[in-house]
Structure I
């Protein structure tokens, strides 16, 4: 049957498929197509637009998959279809833990939703209602709605394994390709700052590549620091990363300029951006993430460059949508180069 699909290189197929699953866009009822060195992943035509960075959208003739059970967690709920339509299509999977956000009108039936997700997601142990990230330490408020055990788990990504506690330290499973992309941009001998590092996926990816001369990971949350150190020890990378438990306000004023800086603080990063930019050496790069309204996307990079003119000469090397954030906004990645 004809359906939209996303064309991706085979090497990126599984990462993009997981992004599509988490965003509710992937169609498990259709077979993935193999076209030379590319895959074509079938998507739901009614689930919204695919970020351009995920791949090129085409229309192909897909073969149906033989039914082996529910193709969507909503199929496991005996609700009227009109009520199922109010359920979110997307959810996050962190190790053995599933996180979902529900609109207020469905929260009185949260345990039914949790039970459906627990049965639907392979290997799931615990399902949590995601109530958002709060405070300077970026701790996530979660409520258990199905399953058992602690909020601590191990999450595998790009050949790495992270210690994660979804309740005590920030981590997003939707940034796997961004972590890899940043690590690939690091040149031999570069010094790197991973600011507001959370459990340290950027720092771990850079350390594993082995190209950086020095990697410094900074976070104000002691739980995040402990989790990062545990991951580094397991991967035998502890000698490649300097871990700093400190607030940005105290770290940045004395930080020496380095060649690569990343800060993933989508809602509050703007207030630190000028200070962060001062830590980028001439010829270096700054990688910055922000939630941006779709109406502001085109001009946002130029506006940020103007903000940095008092610090030095910056230009937009790249600007891309990472994933949808809300019906009107996206998480956007900005790469700035400094020439003076």
Structure II
């Protein structure tokens, strides 16, 4: 049963800017690889979603979502990659019908890191982009994280890194692996080999340019979102807890600066504006919008999830939701709340009215 959200201490959610050397390392890569902007990546997208295709993700849900898009068969059925995070161009302040979805590599063997899918709802096309960690020698390696949540704000993509904080990527610094050649390299290799760069066969890579790390270890960063409804925009992240023992997780919000970074003091320290207890265990995504909190709660692969709607200090409302709901994002102009479902054969990007 959902419980009321209450204010909690913000101190554990103090973050410090880190990874300054990564931007320089990404610049080294640009000596060999040309930048590609969002429009170019979407224009050349090579996979297709199916709008309102039947999906087992919605079995048992009271009513159907307002809209949904099912990934192609290869991505819907794979046991190698699992979708987790979701954010939209509305969060970023862009006037395009685009979404970003994060995936993590599931097998213990052959680690391939994390990736995002960039999806254009107008064309129904999408493309995977590999997230990479640039190294000073002009190479890169995969990023082995769960990527449980993402927040796209301005030119920045924030990716939740469970125990460390938030990794930062610049959406205008995607790099084209086909620069100066007719192919994308060896799909079995990553990084620089014999002078040539490879990225497991991906056409585009997105190098990390920085991070925000917890000052005191303890908090978990399981999901991420953006709130653009107040006097100042906020970045949101919170904790997944499995339960039933122990308290539910917490969620915190940080002010965002005009340049898309977290608002920080002269030492590069960002202090959370506020923090709250979450209304239950197994919260996979949470965001605040127009004074309300929306939380997606999972019940594993064998049962329907729950959308919890709450105001701090008040009794929450529970609504029917699909199987396997994950991170959340809001398309303010459309008054729609979006999420993605994670399980094999049940993977869809979907929305409900709020």
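Taking Kirkwood radius over Cα pairs in Å as the criterion, the largest value within structures I, II is that of I.
Quick check on the output: 5.9 is distance in nm of label points 7 Å out along Cα→Cβ at positions 182 and 310, derived from one of I, II. Which one produced it? Of the options listed, only II reproduces it. Among candidates I, II, the computation of distance in nm of label points 7 Å out along Cα→Cβ at positions 214 and 270 that gave 3.3 used structure I.
Among candidates I, II, the computation of helix-only ellipticity at 222 nm (-39500 (n - 2.57) for each DSSP H run of 4 or more, over all residues; to 500) that gave -1500 used structure II.
Look at relative contact order in percent (Cα under 8 Å, 6 or more apart) for each of I, II: the largest one is in II.
We did not get these values from a lab; they are worked out from the coordinates using the rules stated. The structure displayed is predicted, hence computed values, not measured ones. Cβ atoms are built from the backbone, for glycine too; each structure is taken alone.
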